[in-house]
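Next up, some structures in structure tokens.
Taken together, the values in this text are just the output of simple stated rules run on the coordinates, not laboratory data. None of the values given here were measured: they were computed from a predicted structure. Cβ atoms are built from the backbone, for glycine too; each structure is taken alone.
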Structure P
Amino acid sequence: MILTITMNPSVDIGYSLDTLQINQVNRVLEVSKTAGGKGLNVTRVLTSLQAPVTATGVLGGELGTFIKTELEKLDVTEAFLTIDKPTRNCIAIMHDDGHQTEILEPGPSLTKTEGEAFLSHLDAILSKDITTVTVSGSLPKGLPDDFYVDVVRHINDSGAKCILDTSNKALLRVLESNTKPLIIKPNLEELEALLHQSLPTTDDQIQALHDNLFNGIDVIVLSKGKQGALVKWKDSIYEATLPSVTAVNPVGSGDATVAGLAFSVNQQLEPAVCIQTAMTTGVLNAMEKQTGAINRDNFDDIYRQITITQVL
């Protein structure tokens, strides 16, 4: 069973407008509302892959109830910790021929007691045949920057594999600790920020993946968007080349990549197959209008068009 963790979920609201007019009344042409947050994007893709998955994190208020209802519609097992503070909205306004303006609420502020309650809640879930865990997205306000260190420690202690997809201080604190996940998935911008340097060439990027900051991490998936990915898998380096496709909505492709990693690692597939699967789900997400969605019928066709080369 795969477990996804979303500590700062949201109800994602999409508004479509011909033109966004400031200081004017804007009448929306189309509205969408979905259960949002990086981990829930992972959850939806895993569901499309027919993988057994449970979703957890923290939810509260009417919006939290909405998210639970949406997950029930997908037949997803949810095991969220309920708090007495409302889950946030995140609004994306699509306008003016492809432009997108986002309005993101900060979400609830969690107390130390609520953080400790989640860790106890997590332990109870991990005792139920969980073999792979994805930890995605930002931390809610109130929790310390090193909270994911505790989360990863609890996962490792359970014997499950941990895939961590976060950034900034939350990621740095884990990398600086003695508690390491199996896999991390920074994009190029995040990698450059971690190392405080520009990495314009493939050689620069490969060298960066060997930086001492990443000691103890078995797998680093460096996502480069349309340019594919570089992957350090233990002592080997792989390069993934992607096909050219019509991108409808690339938002969430990184989360879909995490889902593909979790799906394949959970089956203990060979590294090249794991990478090819992850790249496939990432590309498939970009081909769909909804964030965190893939068309399973297109999987084999895209998979065949992705090239994985071991370069070191």
Structure Q
Amino acid sequence: MAPFSYSNAVIFGAGQVGMTLMEQLAVEGVQVTLVNRSGKVKEALPADVTVVAGDLTDPATVARLARSADVVFETAQPEYTEWPERWPPLVRSIIDGMAQTNARLVFVDNLYMYGPTHGRPIREDMPYAADGPKGKTRAAIATMLLDAHAAGKVKVVIGRASDFFGPRATDTAIFGDRFFEAVFAGKPVDTFGDVNLPHTYTYVPDFARALITLSRHEEAYGRAWHVPNTTVSTAEMMRLFGEAAGTPVKSRKVNRLMLSMVGLFVPIVREMKEMLYEFEEAYVVDDSDFRASFGAELTPLPEAAAATVAWFRQHLATPMKQAA
């Protein structure tokens, strides 16, 4: 089925995915409205992009913001440590608000709901088997969204990524601020599990491009899709970053006990304990459904690594924190 076009998009959230979506949609001539809590962002925006404040926990506000949109991209989320308590009510509010409009909903997701797969490639038809709070939260939200689609409340499509890297991906537990601060200072980076195991990583600009592709295909709605990625290993990613940075990346392995100690001071590392299985077994995403249906447009990894290093050099020299 041929893709359809649209002229107005609303993006809930102005973090790493939201801002990258905004850039790509604006280049394509789509009128974009960014929504976050403050109504401000730290980056200069294209002329046709506006940013407004909005409380997404209020369905009436959601309805007002989404009413003029053809498509809404939902990238907003609570703090990592507050997912179980705050995220399901937020998604319920978004569903209830958007049910009052004709806008379609594209939900940004990850793979936590599946839990450990013991090295088997992760497919969309696998059961939600996570037993930790973050994985269970993701499972509950995905079920809520697809139930709303099945009930005819709102058209929903879910795009699922693996572990992020790329410009603006500052708060990731692996290739974020702490990683590049260490690389640029010539210090060892912290690694988890076995860095030589196959591991799928998602480049944020590629993820945004895949989400836009899903948004434009009628047949995509009503299910979750694993977006295209390149599977390598954590060791290979570190080599590519070192090559781009002009310095070898030194590393030190962090075991579970050390992770607990580091987590006393770095909350996102503390939260990593639930997801440590990702690095103790092969973590490979099966994206064959997406590729067969829509093709795949992926940035070559050396190019993605170079762009990531260049962005973090500037970011860490003149720190720029994303607005929520």
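Using the calculated result 21 for relative contact order in percent (Cα under 8 Å, 6 or more apart), pick out the matching structure from P, Q.
The correct label is Q.
Determine which structure produced the value 49, 49, 32 for Cα extents along the principal axes in Å, for residues 70-245 alone, calculated from the coordinates; the candidates are P, Q.
Here the read-out was taken from P.
Once mean count of other Cβ atoms within 10 Å over residues 110-117 is calculated for all of P, Q, which comes out largest? Intermediate values should be presented prior to the final figure.
Working: P: 14.9; Q: 20.4.
Structure Q comes out on top.
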